[in-house]
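Trainee: Following are the structures in question.
Readers should treat all values here as calculations from the given coordinates under stated rules, not as data from a laboratory. Bear in mind that the values here come from a model prediction, so they are computed numbers and not experimental data. Cβ atoms are built from the backbone, for glycine too; each structure is taken alone.
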Structure I
Amino acid sequence: MKLGPYAVTLEAPYSAALNALDAWRVILFGIPRAPGENPAEIAHGVLRRNAGAVLYAGEGHFRFMWVSDFAKSLRGAWDVLGADYLGGLIDAMTRESARKGRVTSCFTSLHGFDMPWARGDSLPWLVFCHGEHLRRTGRPLSSRDSLRALIDEFEATHFEDGLVSSKITGDWADTVRRPSSTYNNLCALLALREAPALGLKTRLSAEEFSRRLLEDRWRGDHFRDHAATEALSVDSAVLALYLGLFDRAILEKAAGRVAAEGLDEPWPIRCAAAPHDGATLPPLTRLVGGYHRSAWLHLGAMWLNGLKRLGRDVSAGRGKIESLIERHGQVLEAVNDDGSPYASPVLACERGLTMAAGQYLELAADGPKRA
């Protein structure tokens, strides 16, 4: 059942109440500090506290597990939470998705559901989780074969004219409805590339999809944000860098344009270069218009992890993220230009954000600590 673009679920009013209560708690009392002597200890603690029957997305109001958040935390969380726990959750998400016939965006220990709506990045990130587990352990998960039907469903319902359909409007930026976002198309490319290593076939080839994607979305030094705009896409550049989806020349140009626009300042990284087109903003988003334009720590860490794979020195950017963790005693979701937590009367940024903690620990996995 839907109410406008929003999925109507039993969890929706509970989540809305948590969001509002947490927003006012942050406005009135600030962000509570977490235990830990340094950023790494704080991030480790976040992951351990969020690891329950599911891996909660956050410690404040995100008391569910989003498959995309889980996947983005995976590399950094591996040594903290272990293969048995993480693999068990990948199996659980896959089996529940197979029962429903599609991959929902969100999970409790009991079932999968969409929050706040269906998204186009959920199946690709679940496939990535299977691939990462295989790379780490050398063995496939027992639920791998259930991905076959889920990939078939995804290809049958999500593609049009060789790319993600413009009817698919939900992705990680879940206050915005971007038709065939380039971010979702890059996630689709991720799935097409991961599937063969898992022994799974796809109708589309990764090579042809990549060619079509570059033809339609690449503008020489940047990706355009979605099918109905020429605006620069920040999250697409970050995702392409983090996953190494294209050759070095393209990744270097994409990184250069983001930096030239100053989008990695004052904090890594602002997740939108300009206000979103009003046509992409559903009613409730108008109450939190700056949320998906502020600087998001998980996206900043993904950006730095991508640059690190290009051989760049990312110590300055890492230092900025660590300074925010030290300043607030927390791994925050999103901050304003002055480094304060993003907050509005109906939604404040999350604290103890799992994917930001995981991405930070991935970033900090090698190299010297900040002086």
Structure II
Amino acid sequence: MRERGQRRRDWLAGAGALVVASACERTQSPAAATERSSARPFERLATLSAAVGAPRQIVVHEDGRALVVTSAGFALVERGRAEMHPLELRASAVAVRAAEGFVLGLTPYAWSGRAGDDFRTGGMLDGDGRRQLALAQVGSDWITVVQSGLREEEWIAVRRQPPRGPSRWAYQVPGKGAGAIAPDGRVALALWDGRVILLGDRVGSERAPQVLADTRLDPWPYAIACADTGVSLLTAAPILDHEDGGLRIAPLPDWTPARDWTSTLVELGPDGRERWRVELPFAGLQVLRRGDGSIVVAGVGAALVANGELAWSRTDRDRVHAALASDDVVLAHGTTIERVDTSGRARTTAAIGEGPIACVPAVEPSGAIWVATANGVWRGG
């Protein structure tokens, strides 16, 4: 399956910038009485094989194709069928689109599923249990953030490099945590012990990035989103005597807390200084920054925070996955997909015939929404 060659390297070198998501009970919302309109019905496009594992991520193409990244490979969905690609993975990976296909982990692929040459990253994903936390293309460079898999030697490694040749810089810090990459190439790391590190692109004689900030938060952060204008973090008091304490760090899409807890959204400026914080009445697991500066949080509920104030929030029995769709937010939970506006009012609502929805939805430029369950891929909205 792995045909490597110059052609794969060429299209990577020319790729454009890419950066790397039951009904709800409203607990606080100015739009408590909503009017829901009908949405385009969701159609089951393909069945997923157990051979590729659980869905983790969906990446859509403009022409109606989609990549579904799974725990044991990936599936390419097109014209009502899914082509399964099981992989022998030692590490979990994320994907982003590239000029003529996509990059999964540190390997470029064409939309046919044919693999190109791996990036020269010193075996960052070669260890058992390692996990890629973030991947992005900034200009012609690729940036990746990887968490080690060995508990006795926990570390987070960051590397920036062109498609060919040596890396521009590399950085490593002990511990475990979450990572995010801004469109301008800044990298934000949130470590389990409360430490937050922001990295810039200035390279010194030792080919190291500029450390823009190195601070600590209380409570400890566990999920993060990064933009050119600031950093958003979810924090919560540690639960050291319970499994939730360890698993909430960069939580996987198929994980839901086993006990109830609340979270705090903290906003930092590009210099690492705290701007504000907002208490949330549910366990937040995913944080998204919108173009207007407002922030969406999803988890065992959902919320929108604007200008440091809680605009609306709702709790849920299921885990909620959120995606951005133009001026709206897509919320997927259980078997339900809602498209809500900035007041929390549902513009459309739809349901699929099975559940639960297993990962963050993907939204096409046309507005069509893709969701995946353990057994199938659906499109509609």
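Trainee: The value -500 for helix-only ellipticity at 222 nm (-39500 (n - 2.57) for each DSSP H run of 4 or more, over all residues; to 500) was derived from one model only; which of I, II is it?
Mentor: II
Trainee: In terms of distance in nm of label points 7 Å out along Cα→Cβ at positions 137 and 345, which of structures I, II is highest?
Mentor: Structure I gives the largest value of distance in nm of label points 7 Å out along Cα→Cβ at positions 137 and 345 among I, II.
Trainee: If you rank structures I, II by FRET efficiency 1/(1 + (r/R0)^6) of positions 65 and 177 (r between Cβ atoms, R0 = 30 Å, to 0.05), which sits at the top with the largest value?
Mentor: By FRET efficiency 1/(1 + (r/R0)^6) of positions 65 and 177 (r between Cβ atoms, R0 = 30 Å, to 0.05), the leading structure of I, II is I.
Trainee: Percent of Cα pairs over 37 Å apart computed as 11: which structure among I, II?
Mentor: I
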